[in-house]
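Each structure below appears as structure tokens.
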Structure 1
Amino acid sequence: MNLSDEEEQEVLKVMRSQMLTLLHGEYVKKFEEEFAHYIGVKHAIAVNTGTAALHIAIAALDIGPGDEVIVPPFTFIASASSILHNNAIPIFADIDDKSYTLDPNSVREKITDKTKAIIPVHLAGIGADTKALTEIAEKKGLFIIEDAAQSIGTKCYNKKVGAMGHLGCFSFYPSKNMTTGEGGMITTNDDLLAEQCRLIRHHGEPEWYVYNRLGYNYRMTEIQGAIGRVQLKKINDFIEVRNQNAQYLTKATLDIPGIEPPFVPDYCEPAFNYWIGRINPDILGLTKPQFLKVFPRSKVLYPKPLYETKIFQEKIAYSKGCPWSCPYYGKKIDYTKIKLPVVEKVTQEIFALDIHPKVTKEILDENIEIMRNLSKE
């Protein structure tokens, strides 16, 4: 985390005010306004986690039993489990072999009469092809929910991620480009969706003891809001350092046999969260587990597609088989039979390196030297 005395002073102000909840304070409201302005949207709704942001976004669109949502399998579980939390069905589409984000061609193949939404995941600061996906969604009458948890500040087609779909979802977990410790944000230009998100965030209450729909307690605290406001002022500096570190690693690894640096699509202006490298096991003579073992600083970044994990292999969600047994669905899905060739290859070759502002040039050089030496062996 990149916290300083400035965040500490703002937290102390909140504590001294004794107003710790957004129901009575002003910090979260101001953070929402400032974040909306930063992304370039009308509304931002602060919540307690990025997972809550996804859960609320899906619920606000009234997606539920019998509905399918297309999502990539190369992502953190929350992108898919949030669909299950709303008793809907995750449908996995393959990823692009270079950007590692949703492949629009695979998405087209997965659309059925049950499909209600697409969740593109902007991965590690590289944006999905929002233009192609939006064209598909508009043609089929589908919603777009952007999972931008790892990509605060990334641009696609000259617009920041989180401003192109019906809803955008962000995370402020400590590993992200900015942090509030835990925390998340939903963004939208739709007034009605913003209203629904705020209702769901706070027990479905438009006012005290009036309950208009099923909701939760997903509120962000005033302390988180205070930290977020300071972090947001620094976000461009954070991104600049991350991008410089990423470019440094990329330039140094271009000539290393068996190591491939991240690919940045023409439509994307990245705000790197991690530096994603790719190994060629045949050239290096190492499998991914062997590579990770001899290069301890490297990170796994998803060891297998989500559909190969226990929750989907055994269809574990709610009791009595929901959502898959829902009578509104009327279909059968067997995740054990899914084969998506690109993601299955990518998960055996991808690794990640930290590039946050606390990573020094010495650490970057050490990482480069390790990769050079592994390539020679």
Structure 2
Amino acid sequence: MAVTQVIHHIDGGLADEVRRFLAEAPADAGVSGEHDPGWLKVLRESMGHLTMSVIAREGGPGGVIVGYLPLALVTSRLFGRFLVSLPYLNRAGIVAADAGVRNDIFEAATGLADRFVVQYLELRHQGHTLDHASISHNRDDKVQMMLGLPQESEELWSGYSAKVRNQIRKGDKAGLSISFGGAELLDGFYSVFSINMRDLGTPVYPRNLFGSILDTFGGGAELAVVSHDGRAVAGALLVHAEVGGVVETQVPSASSLRDAKHTNANMWMYHQLLKRGVTHGAGVFDFGRSTPDSGTYRFKKQWGAVPKPATWQYYLRQGDVAAVRPDNPKYQRRIAAWQRLPVWVTRLVGPRIVRGIP
């Protein structure tokens, strides 16, 4: 029999124990690189979230870990209170091979949702879903776009269409260059990222979110910055993590400037990112979530990425699970107004807003 416990800070020996459990979990248990306990530290430090985890152990407190769920309490006066696994990330839901353990963890999580009086508990699952009477909504309108990588970067080129190759060549002819590194690239990356977020009408994440990721994951995380004529025109955050014996390269954030579109910087950058994944020994490249047939979906599909199921499940206590989604019609005027703001204003105000968005 599994017994669950709620842990508010995972560090030291417990963090190592959780990582061993994740490394040994079977493929169908729902594990991803986003389950690493380091992400909880990042969210606490940079976003100010209260983080916690539900851990299931076989037989009691001293038993072997058989299940795990990381959670963050997202709160704001503007939007409300939510319990999420995990904000900023896409696939950090319940990890457990046994359906009964998954249900035990879910019931412990709903108890936390009740305790913190949230609007809903959001579980961002990968691979499996829960069948439980308390789950009121399933969101499966988006898919995770994943690409299997070859062993040699030269093999990438042969897999591209003529159109993709042509766009990459245009980037070469434009004289683009790319740098990979850490904190020394943060200024250039964040400049591009914040401008792009403003242009999209989206509140920007705080700069120290990316600094914390780099500090926490060390060589497992890096920035990429593309330059044209000495100016940063595109950038991405890369995270490399081993999952089930396979290294995955993930791109949680990537941006390019609209006024540099003529250089094909975004296409050229993604070619470099895929090559970087191969260099790190990655077998899978995670492009992130997209709505089928959307522009971002088609962009990712042209590289060869294939859709994988990604279901987010909800324990709704009050309100509407779609209330704070950016595609909600009530936000369209606000998005349009945000796009007209000076970038320096969005950098000042955006992080205060986005920390409250699940």
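When mean projected area of the Cα convex hull in nm², for residues 160-239 alone is computed across structures 1, 2, the figure 6.0 traces back to 1.
Have a look at 1, 2 and say which one yields 16.8 for mean count of other Cβ atoms within 10 Å over residues 104-111, as calculated. Can you show the working numbers first?
Details: 1: 16.8; 2: 20.1.
It must be structure 1, since only it matches.
When semi-axes √(5λ) of the Cα gyration tensor in Å, for residues 40-95 alone is computed across structures 1, 2, the figure 20, 14, 11 traces back to 1. Assign the value 23, calculated as relative contact order in percent (Cα under 8 Å, 6 or more apart), to the correct structure from 1, 2. Value 23 for relative contact order in percent (Cα under 8 Å, 6 or more apart) corresponds to 2 out of 1, 2. Looking across 1, 2, the calculation of Rg/Rh (Cα atoms, Kirkwood Rh), for residues 64-127 alone that yields 0.99 traces back to 2.
The greatest value of FRET efficiency 1/(1 + (r/R0)^6) of positions 144 and 288 (r between Cβ atoms, R0 = 30 Å, to 0.05) among structures 1, 2 is that of 2. Looking across 1, 2, the calculation of Cα extents along the principal axes in Å that yields 68, 56, 36 traces back to 1.
Readers should treat all values here as calculations from the given coordinates under stated rules, not as data from a laboratory. This structure is a prediction, so every number in the text was calculated from the model and none was measured. Cβ atoms are built from the backbone, for glycine too; each structure is taken alone.
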